[in-house]
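The next part holds the structures, each set out as structure tokens.
What follows is calculated from the coordinates using simple rules that are stated; it is not laboratory data. All values derive from a computational prediction rather than experimental measurement. Cβ atoms are built from the backbone, for glycine too; each structure is taken alone.
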Structure I
Amino acid sequence: MRVERILIVNLTRLGDLLQTSPTVAGLRAAHPDATITLVAEKNFAEVCESIPGVDEVYVLDLDRVGRLLLDGGERLHEAFVHVREVVHDLRARRFDLALNFSSSRMSAVFLGLLGVPDVRGWSMTPDGFRTILHPWAKLFAASCLNRRFASFNLVDCYRGVAGCLSHPTRSLLYRVGDEARSAITDRLRAAMPTADRPLVSLQLGASQPIRRWPSESFAALARTLVADGFDVALVGGPGERDLAESVRQASGGAAARIVDLSGRTSLAELAALLERSALLVTGDTGPMHLAAAVSTPIVGLFFGPALPFDTGPYGEDHVLAHARVACAPCEHSVRCLDPFCRGTIRPELIAAVVRARLAGDWDAIADAARGVAPVRLYRSGFDAHGLFECRPIGAVPPAHEDVVREAYRALWLTLLEGTPPPSLQGPEVDLAPFRALAALARAGGELSQRLERATRVEASSLDVVEEIGREIEALDRAIAEHGSVHPDVTLLTQMFAFEKESLPGAALDVLASETARLYRGLRQSTELIQAMLGRREVPEEWFDASLHQ
């Protein structure tokens, strides 16, 4: 089918929108004459204007809709009319392809109403159930529920959903305007008339307190950097001005070489500032992705719910420090009473890493990585397939979770892209949970085959069909419970659950056949990852690249 009009929906935050830019580039390469429309929430739409390849930014004012709904009364009708007009407007454009990267029920309903023939991501069935369409979207959703073994960067999941993994994109993309560059140059010249030193920017805030590095750590880092001959810029949003002031005050005499620009720049000016900076030190934040998009080196701080593997800055040669404590990564909803993980990343370590990274001295970074457990340092880059990866810095033996994560990465590439599985290195993994899951999947296959036979025999009673159906429901509960008890197999059971939820309404014999296919896919997936973890050669007939298509 010829693709002439493409819709991308991403109603999330700054970083997520920036992480959409390689997908836009891939779609533009695959469909050079297509019109690409990006739907974004009003508060973050500004960034979309500078993403190359986007023809139109369609802005949704979700805050307005929320206010109308909360007001109630006659305002409910006003909200309905507004939403109806938006849906009518987008339906009239007759998009050929729609990608929904927002997982909310609201966005799923939105996509379900647009009548696009090829929807990928979250949508709504005609009978009102949320569904996930496309295997890469299901994998992303499953990985979010079991992030310890999340195998792919969010950017590559987006690219997989769009079908453009073969397009070589190794950076986020953002155009910095000349006006913004000029404004930042004037701002820095006014703040530091003798600004002849390299500038290191520090992003102080984050979306949640648990994701923020302590202000005293930033202050200690700023003092050291100034003493080492750097100027320092503090960046962040308007809500972080008090935090920036506390860092300046705690920096003592170094404050003269520290400029506070938090909440004092537009998004375009922030991009220009980051582009001008020699390096950015930041947690897992939107400005981190903005720095990656303007090719500024990053030293990223990952703790709490943040992981470098799935949300690290998309690009080469960034240094990522991860606090690998026993409870990491915690859930986004956790309100930790003692977020000790933040303190495991010491400012003296980050200062040493900044110095070495700016000097291009990777051996010095490896030296700095010794003896800082539980913190691990990673170097960002890309594998042979052009997919983002984090490589440990220094002689670090892989742990159990590293081996399982790599096995899952190989599994999904085999199943979804037809890539031959590699050999794995590292400690042995207990395969008993995988063998038990394979046995459950085999039993499911036998049950669904019985169901198929029963639906094709006219003499079969409805009671027989219902009894087999109850057995299948009980088996599916056993599969889900097995996944909840054994974290190593949770990704497999969650993917299976998403596949079952996506089964279309159809005649009973067709549904039985599709169910048998899913059990067969679960069994083969489990046996494949067992073979990889058990260091056994994988026969080609064990996997089918179309299992999850």
Structure II
Amino acid sequence: MASALTVGLALLPLIVVFVGIIVFRLSGAVMAIIGWALAALEAATYFRTSLDIVLGASIYGIIKAFGITIAVLFTMLMIFTMKEVGALSVISDGIKRVAKTKEQQALFIGIGFGTFVTSLGVVTPALFPPLLMAMGFGPAAAVSVAVIGYNASTSFALLSLPITIPSGIPPTTPSLLGDPYYFAFKISIFLPVISTLISIAMLWVIGGKESLKKGWIPAILSGVVIGVSALLLVLVRAPIMIVGVLAGLFTMIVLYFYQKYENRELEKEKPIEWEPLLRALSPWIILIALASVVSIPAVTAALKSVDGSWSLGWATAHHSVDLDVLASVYFWIFVAYILSLPILRVKKAHLVNAGKVWIRRIWGPFIAYSLFFSISFIMAYSAMVVGTLEDGSIGLLPGPNFQDLNMNVAIGSSLASLGPVYVVVASLLGLFGAVVGGSETGSNVMFKGIQHQASKDVGLSDKQFMTIYGAHANAGGIASAITPSKINNAVATIGGTGKLEAEILKKNTVVVLLITAVLSVMTWVFVSMGI
């Protein structure tokens, strides 16, 4: 087991980031730079990692983050243009016709619609805050709804990449370790409870006890519908890529009819004017249509084959990254934006004004997402060396001090040393990985081997390991509410400051830790029952 000093130093970049944001109220972008510099310095000194690997890991992280960073940039451009032409006001009025109270609006947008579009690859922290502000939500509430609801279905976001990509990462034998449906099942058994708690948490952060009193019924409905529908869809082996999409759609339908029944006695209002509403919604309608088509496996494969040679790689990173531009959601966000411009009747002045705001606000989210990814790869590649792989190519291999000085292994081994208690605290690694790296997918990839080894060390079967790994993935989804890069992104869309980031992170951390505590208890129960 790694020494206490090694584990403490491995955790130090994350601790510094949290303290910087919460105590000193620095922005996520600033703390990403500081956290990256600290992780790089530690890796190059104490963790005995060569400088070229540290720099290569940093570059690799930035490029791996493109799928999110560029999607965020284009989404922000879309939302600023929609605001400039008045589309957000029209959409706001339309939603208020369906959902009368702040609680109903938060659940419909943050949980129902949020799950739907997030599952298609849209980054809601860049999408929702300006809309929610236009609807009358305060800055803190608008950001909290966006980041808490980002992963209400946890791992079924982003076309279920947090499930499908890690399923192909070793260990994959026996077959259940590499079966995406088995992994999805192990994630889904937690969702009826976890998604419900996320819905309740959303009400708590926007209005405390008063909002819970007003909206507890639709909150429970939202969570149960998402959780149960995801579980049933996995059991019938529906395409994994659309499980989250369908779960979000079902939730919106249920909430619509509940709210229609709840508001049945209100004075009848004039009918919705559909023509301006559909025009205002055109960027999202086009995007949803395009993303739905692109998510079809055959279409995805065809698009990847078209740009298969478009890859970036650096000798220092000893990796090549295929950008898969045509199969990435950011490309289709931009296409949807361009196609919607004539429908929105955008004029030159609108583009100029939106562009000025966009240029001013994109740098924080871009830096935060990029460097948090870099930190995660520095940690993963620490104590590794350049060598010849089995296929004869040059790549990264565990160095002679890997087991003692790799940051991720140090943290994982410290958990395994807890013995039976490991089962209860294992999900914290998923939370940690997603917060540091800004991505549940990255956390699931980086820590699969570590969790598997820790499970074996305490005598658990592969079936029990997969339950723990499912909890790990759920914790990564829950972490979206306190991931500095996502909070920074959401705050940037409304022109907020580090003070607002600190307020949201501080409040959301309590909620996230409570939900993760419930997840930990569920993990212990499921593992004990052999589920």
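Things to note:
- Each of I, II could give FRET efficiency 1/(1 + (r/R0)^6) of positions 378 and 450 (r between Cβ atoms, R0 = 25 Å, to 0.05), but the derived value 0.00 comes from I.
- Value 27, calculated as relative contact order in percent (Cα under 8 Å, 6 or more apart), assigned to which of I, II: II
- A value of 7.6 for mean projected area of the Cα convex hull in nm², for residues 394-465 alone, calculated from one of I, II, originates in structure I.
- Calculating distance in nm of label points 7 Å out along Cα→Cβ at positions 98 and 258 for structures I, II picks out I as the one with the greatest value.
- Value 0.40, calculated as FRET efficiency 1/(1 + (r/R0)^6) of positions 354 and 474 (r between Cβ atoms, R0 = 35 Å, to 0.05), assigned to which of I, II: II
- For distance in nm of label points 7 Å out along Cα→Cβ at positions 106 and 522, the highest value in the series I, II is held by structure I.
- Computed 36, 26, 22 for semi-axes √(5λ) of the Cα gyration tensor in Å - originating structure among I, II: II
- Read-out FRET efficiency 1/(1 + (r/R0)^6) of positions 242 and 514 (r between Cβ atoms, R0 = 30 Å, to 0.05), computed value 0.45, structure in I, II: II
- Of structures I, II, the largest value of mean count of other Cβ atoms within 10 Å over residues 74-81 belongs to II.
- Looking at distance in nm of label points 7 Å out along Cα→Cβ at positions 186 and 434 for structures I, II, the greatest value goes to I.
- At a computed -23000 (helix-only ellipticity at 222 nm (-39500 (n - 2.57) for each DSSP H run of 4 or more, over all residues; to 500)), which of I, II: II
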